[in-house]
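Read-outs throughout are calculated quantities, based only on the coordinates presented, and are distinct from any laboratory measurement. Small disclaimer: the values here were computed from a predicted structure and weren't measured. Cβ atoms are built from the backbone, for glycine too; each structure is taken alone.
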Structure I
Amino acid sequence: MKKITFFAGLLFALFTNKMNAQVEVLGKNEFGRIFEVTYSITEQNTVYATTITNHILVSHNNGTSWEVFYSLPTEYGNITKLNISKDGSFLSFSTLKDGIGELHIFDIPSKTITKTFSMPNYSEGAFVSAYNFFENDKNTLIVSSQFPYGLGTANRVFTTTDGGENWKEVYYSVDDNHNIITSYVAFNPADKSKIYIANGNGSEGVYGGLMISNDGGGTFTTKLEGSVLATLEFNPNNPNEIYTGTGISFGMSPEKLHHSTDGGNTWEDKNITWGSNGILNNIIDIKFNPLDNNHVIVLEEDEIVSTKDGGTTWQSVEYPYDNLDSYYYGIKASFNPFKAGELFITANYKPLFSTDNGATLAQVQTPFYSSTGRVNLFENSTAKHLFYSVQSGFVHRNLADNSENAFNIEPLNIFSTNNTPSYISDSKTEGRIYTFKGGFMGSTLSMSNDFGATSNTIFETFTSGLTNVIPDPQVNNQIYTTFDNWGQGELDKINFNDQNNIITTNIPLPAQASVYKILHPNNISDEFFILIGSEVYKTTNGGTDWTPVSLGSDFPSYAAVFDIVQNPKNANQLALGTSSGVYVSNDKGVTWTLTGEFVANKVAYSDINSGVLIATTYTSQFTQFNVYYSVDNGANWESVDRKDLLYSETSSVTIDFSDKNAYIYIASADLGLLGYSLNLDILATGEVSGEKAKVLVYPNPVVDIVHIDNKNLKSVALYNMDGKKLLETKSNEMNVSKLPNGVYVLRIVTSDNSIVSKKIIKK
């Protein structure tokens, strides 16, 4: 019975081609940050929001729980300025990638972008600074595009009535406009020929003003001259009633809330006494309550101001400056259109929810945050622990009961010029975790033996970047640390068996470049490989002497070698992750073969199923996160569809292998901690049996020649049960007479790239 189970496991490991995948959001709710929270107009209890980068979220229970609604491919950039149409049928948002902005219409029912507007002046490096669609008309748009100009910026305002086929420029901040930058643009909700341009600061000593045109931008009159404006809002049931608020003016204009009841022809200043705690003293958003238009809420830097009698009287609540626990710098307010009293406020740190029109506020907890470092997994025969980084600290999760404890978490309003701390769990000792923190003036490496509750410093250095900590395979309480200090590497051996007499030995390097990792292939302290820049070296005497390891004459000198691992199922097999691909050795590093040709920052062998090898590409200026997998020790590779990864980005993953599964923990850039499950069950794969694909393999058992009967044959490979490729041919027969008796697997590829696996027995 054991032999049958063992074979089945090996068979699926060798010949899985496609897999089912599932992504889970796993982070703690208390760290989540979401933005631009917006109620649906048509669906009760439905709320949309954005993450810090490229995802739209949705809640169907009024913000109690959230899920990913849409993942924007990162080549489009980050999502900003989310709005919902008046009829609730579509969302709109802008994106910014490499300084170039676009505007998109997103159809809610189909969850697709149905139209993209490029800025007519995109060649100037323009991005979307403000926009407004006329009611539900997807073709009629006014947009302000800002772009670099001299040492600052300038902007142009355009309108289109035919979906961007033709554009009309109605404002250019330079020329005669003293480079006054536009803050807000809008159509009058009842008349698309009437447009409003609210202007803010200028670079020539002239600033502010509200420009109003009654002829689609042909001519303008200016109101509120000298008032630095930031936002504009119309009464949804009376387009002649308008509020506009002042922005950051650096003292050039007083803070004011302006009000008009005649479409902007005349204005009054509301008599509001503003608080004195703030520094920026600006109004960020104004909203009418859709269920009661006499109720208006105004979001100021550290105040919420509101009226419930149409502006006759105003109430103000001032909050502590830079308040982390409640309101600070409200960005957007959104009223529940179905239930009186409820609204969301998107604030600088976390969104807030109210059931009493903003009188009391509660922070909204979500698991979507920006990971600030690594994710590590510790596992032995009795325990399994996860460590993941957030807010420059880390969380320890005991995977036995999912209990968690957080350590060294920094407040969201703390900014440091030091490098983000690194947290690395020891691979041998349960509960041991290393912390490396510091910067230009020096760094410290500390160690904890109680999962981070307490720690002691074991090493001090002026080197800035820790890349790895590797425990000594023979000596307890001794580690090797590798560093990258702006392209200069360092390797240290640290013995802390006696905490009062810590011994540090700096090991001279064979080359000067970043050091990423070492590997002890025979579990001998003084024998190890080292990865330095684009080179691999080996020592058998603790670094006194080094022998270069050749990866082949074709390995580029400019490449980097990031990772090295040993197959726990076959000690002779090693894998290297490099910027040029994955290199595999079947003789413990004597010779190497290039397999997958993609950037591989991390490689990992399964400790359960032979032949399974996973590689990941991390996010960088030139690469996007992806997962690659091989089931034949790197002979063939498949990549995971980035859509299945939610187009997430990361610089750290850890992998938990189990039978017929690889669970990948991802420290994502905006969704927090993710778990991605690769189901490797052969019953769920796209690989087909020989019978179903009409491939006949005979005789079986075989003594010498095995025949493959298929007219559309592309290639045939024979593997042993350790995943090693033994023979390969493109013909319809294979000579196996010289092979030992036993069980083998044929991997047959047909001309349409279908993959067929067939067990054969050699007699």
Structure II
Amino acid sequence: MMSSRTRPGLLLLGARVPFLLGGLLLLGSVVDCADATSGVDLSNLPWDELRASLNDVTALIETGPEDYLEQCYPVFPLPDVDRSHYDLLDQPAGVCMNQLLCGFKGCNPFANYTDLTILEKWVKFLGDLGPNNFTIVKDVSNPSYNVPNYVLFPKVLADVHAAVAFAKEHGIELSVKNSGHSYTGASTKADTLHLNMNHYRRYASEENSKALVECIADEVTDNDDDTTLADQPCRVALARKKDAFLRVGGGENWDKVYRAVKEYNEAWNATNGGGYKHLIVGGAAGTVSPMGWTFQGGLSGTTNGRTHGFGVDQVLQLEMVLPLGHHVRFGPSEWTEAEGFRYPRTTKVTGVCNSEPSKDESEWVWGPCTEDIDFDGLWFAQNGGGGGSYGIVTSIYLQLHEYLPLKTFTFGSGALVPEAGGKCNLGWDEVFSAPLGDAVWSFVIDYFHNPSIFNVTEETSDLCAAPAFLRLSVGVCCYGDGADAMLSSWKVFLESKKEDLIEKGVNSTSIETAASCVDDAVLSWNDYAETVMDRSGGPHTGKSTSMPIPSYTSTTEYAANILLPREWMLENKEYLASQLNAVSYNDGVPVIEAPAIYLAFGGGGATAHDQANSLSAAHRGAGGMIFQGLHTLDEDFWAKTVPAMYPQVTGGSSFPAFVGSNHVGPNTRGPLKDDWTKPCSLDMTEEERDAKCVSLQEVIWGTETLARLEILKTAVDPHGMLSCHGCVQTKKMESTTTSTVPSTTTSTVPSTTTSTV
């Protein structure tokens, strides 16, 4: 049931999404481009030759749907408390996905039912082939299975390099996975050689690790003298006023990274006193990969991302193996100060190649590449253009920030009601779909995006952020003095609104309770790792809690991640507040209509970056991201809401980005290609939707940026070796003979404005 308080011309954002069975939602698919494996019988390839070239001959195994069913499926029916992604990560075949059905093409076990519409497939799944009768899932002959034929667990660079060389020689595709959290199923693919990176060298978390480096200006070489780029991460960090970085291996997850930083901080405190030293910006889920998280953008509502920027903004240097076979190291080498931005603007990216990739790391030889590689373009593409498209990342160098202590608390209308998980003792009728609850969300919007009305600076407001774990509430993570400032402002806000709320029928005692009771829920921590540590006494005790827990379908199978422009949120504050507080009743039973909102945007997200990445302007300019049911993307949405948010849609020739890449689902599409005011109907088949509607990639990056990314992708992967679901694809061209990108795509700003490092 929809709320009756819908603003004219604007879509009800809080329309209900059918969340069932741990995230069970509508099924669908994403179309891939040219298949590099077409006509290649993988069973006839000389796999023993590849095996003989590996560091460990047992690291290459043959796999199939039988492994997925036997090793992955048993985890999903378990009770929530027993269902852990760690158990999927540890399976010997290395083929498990966090969402069961994402082991099928486009997260869709009905992919071969080409005559059915999206809605018909959803109804069919809930009906005769529903979750209690997974006949089609348990049928290992189902052609929709998207499990790779062979899995390699690389342990060293030589293994990755050998796999790329083998794939290049035999014209086959590679698929790559660290954690398997892709909501579009991008990290698995049938008829591929799959690289499961979980056994790769763990630079950050290995014993006696030297991966955390303190940058001392007097010890850093000049740019011209650093032919191997060994000191390049420190030069960039120091230019950004950071004093350390952490090197993370291509197979590590956030749990390992957070524990590595914590271990360093505790050792520092024991030796020097005075508490912790460093903070790293990362994801909320310990089981998620820093690689996929970062290159999709990297939303950080838990680790001070509104101060320090998104995931892509933390990268100082990358090491990758490109589909053409090069092992490269690259990062910014020249930049200029940029007014209004917290980090300098990158004006040149420099890279080198390792001429001895088959040797131990101590024997690598870095120097000029033998072919022309557009490192400016590759930096742009990799940072924000999605993971799994441009190469296999073997390590990433992430900047560290000055440490601040953490406080957490639940805030929102739900925080006022015990039955909704809150600490305050107010009733449903007092709060939900009522003036007091609306006031809570109005305050949240203002505090995050217009803090000056509370005499709070933007920098102080940015110390607080929140991921989208809940509806009706958000779990706020505040650093330093952020919590005190936010809760003090909340009291001032309520006092200023007290008379108006009383006139609207709110009891004065309820107002006083709402002003003070949240204080009792504030918790203090040394760092984020402590807040999510598993203390159950079970097999994963001491690690970051597994979240999201494994679910049957993609978490956003039936929802789109709509980026809400900051200015639009402020202009439509009352309307949006009412939707975030929306509750209806069915025979007296409350039904939550409110959507979840991700509040990791604004502030540093808009200004703490190098202006040389491919994260969309919509992402940078957003104030929040809301998860909206696909069935609500109707004609009103496309004809009224989207133009109100993104005016360039009206009369423009290029479709703008408006969807967030992190957590994007497989069924998200834009409007009809020939009429942007008309929806992409769920009553069409997948083939019809892909032919007639603006693509998933285009709504994430926009027409112009996607076109540039496709050129860059084609330059480094001309044969489509890496072709994952929902990713940027290689373009079919008449001739692609080199890895050089046209010069019109390579420069970030005119060289006359640069300063050499």
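At-a-glance table
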quantity: Computed 2.7 for distance in nm of label points 7 Å out along Cα→Cβ at positions 110 and 166 - originating structure among I, II; calculated: I
quantity: Origin of the value 31.2, 99, where Rg and Dmax of the Cα atoms in Å was derived from one of I, II; calculated: I
quantity: Label whose coordinates, when relative contact order in percent (Cα under 8 Å, 6 or more apart) is calculated, return 20 (choices I, II); calculated: II
quantity: Among I, II, which structure scores highest (criterion: distance in nm of label points 7 Å out along Cα→Cβ at positions 214 and 270); calculated: I
quantity: helix-only ellipticity at 222 nm (-39500 (n - 2.57) for each DSSP H run of 4 or more, over all residues; to 500) from the coordinates reads -500; which among I, II; calculated: I
quantity: Among I, II, structure where log10 I(q)/I(0) by the Debye sum over Cα atoms at q = 0.08, 0.10 Å⁻¹, for residues 174-469 alone as derived comes to -0.42, -0.63; calculated: II
